[in-house]
Structure P
Amino acid sequence: MVPGGSAVGQVVEADEHARAHDGRRLRPGMRVVWSGTVACGRCVPCHRGLTSACVSGERYGEERTRRSWQLSGTVASHVHLRRGTTVVVVADDVPAAVLAPVAGVTATAAEVLHRASSVLGLSGVPSLAGQVVVVSGAGAVGLVATAMATDAGARVVVVDPEEARRERSRAFGAVAVADPGAETGPHALSRVIASVDRSGRHRTVGLAFDGVAAASALVERVAVGGVVVLAGAAARGGEVGVSGARLVEGLVTVGGVRDAEPERLDSSVAWATEAWRRWPLGSLVGGTIPLAEVGTVLAAADVDDRLVGVEPG
């Protein structure tokens with residue numbers, strides 16, 4: 001298996017049928033990013049627009065190497081992009097550290113916000129203006145979601161057990177932070193949310209990126225008609241324990257996101273191309289290491305909270 005599922009690269013060879021998401025023919029020299037999944041485009045989930053749930057879908061960096069797909073991960077000098085992969089052409093002047101995480105981080109954050117706003121009956125992420133969004137988990141996806149929601153006009157409260165991560169989220173737009181372990185005092189989530197939303201009517205969105213326990217807590221915090229979306233690491237940790245009465249009487253919707261759909265990869269590139277000058281998106285990658293030192297990369301990934309970049313050479 002070749003690891004790695006998110007990258008930015010340059011086309012070195014493409015057949016005559018290879019097309020970008022916008023319909024352009026892919027040609028050598030084009031700078032591109034691509035989806036982390038390969039979808040068939042024919043099954044029921046694909047026809048419903050849920051390509052991340054494709055019944056025969058495969059993921060870059062997670063499949064066993066085989067003769068027909070030997071270059072299946074991004075921790076390599078070359079990657080074989082298969083039919084069914086969404087490819088987006090990107091600008092040459094955007095730093096690689098900004099674009100490399102787009103497929104795995106930025107697009108996931110965009111998909112989560114899209115899912116939340118869709119459930120609320122709002123016409124896209126910009127309609128989050130005036131809402132209070134609670135983000136649980138200040139990892140890379142949580143930080144990008146914070147910046148995106150802030151750009152959309154929301155006030156974002158970030159919840160994380162580590163003080164350094166909480167404080168870092170302020171650079172991505174968080175207006176307040178809370179400690180999930182604090183039941184009382186100035187860092188308690190209930191007190192922090194109350195200080196941001198005194199009426200209690202605008203805390204409509206909860207985004208859980210750090211486990212099902214966080215999702216359960218968010219279900220109790222959102223206002224009537226609110227929505228809680230789980231993604232990424234939130235899928236781990238067992239079952240979500242919520243009260244049926246809370247869901248019914250509070251008109252609360254709970255949803256999940258596995259991966260980003262093609263439209264979100266495209267919109268994420270557009271957002272990142274402009275937003276990196278406003279938000280420290282490049283800082284999500286803690287450092288870049290040559291491909292020849294990939295062993296060091298893997299060791300660093302175990303201890304470093306930030307993403308690790310790999311330079312082909």
Structure Q
Amino acid sequence: MPVTLRDIAKHVNLSHATVSFVLNDRGDVAIPETTRNRILEAAKELGYQPNRAARALARGKTQMVALWIPSSYNPFYAQVLYYMQSCVRRSQYDMIYYQTYFGTDDLDDKLRSLSWPVDAILAIDSMYLLETLANAPELADRPIVSIGAYSHLSRDSVSIDLGAGVREAMDHLIATGRKRIAFIRPYNPPDTEDPRNREYLAKLKAAGLKPEIIETSAARRAVVLEETKAYFAKHGVPEAIFAYNDNMAVAIVRALHDLGVKIPDDCVICGCDGIDEVEYTEPQLTTIVQPIQQMCELGWQFTLDRIANPHEPARHEVLVPELTIRQSTGG
């Protein structure tokens with residue numbers, strides 16, 4: 001039989017209410033430290049396992065949060081999941097994640113995800129979804145922290161100034177002396193005002209160079225590999241490539257290898273995101289490194305603060321990525 005609060009109360013000769021206050025972490029009730037320690041030690045000794053539903057009712061909180069991510073396929077978001085999970089566990093919370101994709105279709109399905117009894121939502125790169133759901137009653141009183149390059153500024157936010165990183169990357173590619181600099185992106189990026197797209201075009205225009213945008217039908221590596229090889233076979237290989245993200249860049253490196261193109265001698269390539277894998281490609285990839293761990297830690301602190309102080313003004317923090325130069329651009 002599972003150990004109950006009444007079992008613990010009998011064991012320590014205290015009231016059921018006192019034991020309940022301690023084990024449900026009721027900070028609003030004054031309990032002497034010696035009494036609290038007796039109860040906690042007894043619970044451990046007897047092997048007490050709390051009932052999550054009962055604890056949520058007692059506290060008025062579930063100790064669970066949700067993480068919205070656009071894609072579980074992209075390794076960048078896998079790293080976000082890893083670091084955010086680490087933050088959440090340190091605070092004795094649990095986390096569920098929900099894949100939102102970049103679009104705003106299937107809104108009924110997305111609204112159903114809001115029925116999960118969570119204390120807060122962390123939403124990465126979900127600006128357009130949050131805008132679409134801004135007036136949804138399910139979000140009215142739900143603490144939400146928006147993080148990433150596509151953050152929603154009406155909520156607490158930790159934004160990544162990706163434009164600054166792209167400007168640095170484009171300056172670096174132009175400084176190599178290459179004239180034919182292509183931008184390879186998925187067919188349907190989140191927005192035409194995407195900072196990658198915007199800064200690529202602005203930098204090439206300022207340098208007097210002609211833009212070359214190569215679109216793939218999807219961001220999956222197998223698709224990028226085949227479609228870029230087909231494009232290069234038909235139009236030749238650019239002298240320099242800026243890839244929309246590292247996931248695509250890894251596939252482009254393979255495509256160039258299959259075609260016998262030497263990196264960086266024949267073509268230089270730069271990615272974006274800073275996933276771990278780019279340090280293990282041959283050659284190692286130059287990339288725009290997003291401060292993933294810092295973003296997650298700050299986003300989690302904003303979440304805890306919002307849960308504790310739901311009526312405080314929204315807070316905003318902007319983080320700047322860094323260009324890490326490696327062998328793929330001659331570093």
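Identify the structure, out of P, Q, from whose coordinates mean count of other Cβ atoms within 10 Å over residues 243-250 was calculated to give 25.4. The read-out comes from structure Q. A value of 6, 27, 34, 22, 9, 2, 0 was derived for P(r) over Cα pairs in 10 Å bins from 0, in percent; which structure in P, Q was it taken from? Answer for the origin of the read-out: P. When helix-only ellipticity at 222 nm (-39500 (n - 2.57) for each DSSP H run of 4 or more, over all residues; to 500) is computed for each of P, Q, the one that comes out at -8000 is P.
Values quoted throughout were computed directly from the atomic coordinates according to the rules given, and no laboratory measurement underlies them. As the structure is a computational prediction, the values presented were derived from the model and not from experiment. Cβ atoms are built from the backbone, for glycine too; each structure is taken alone.
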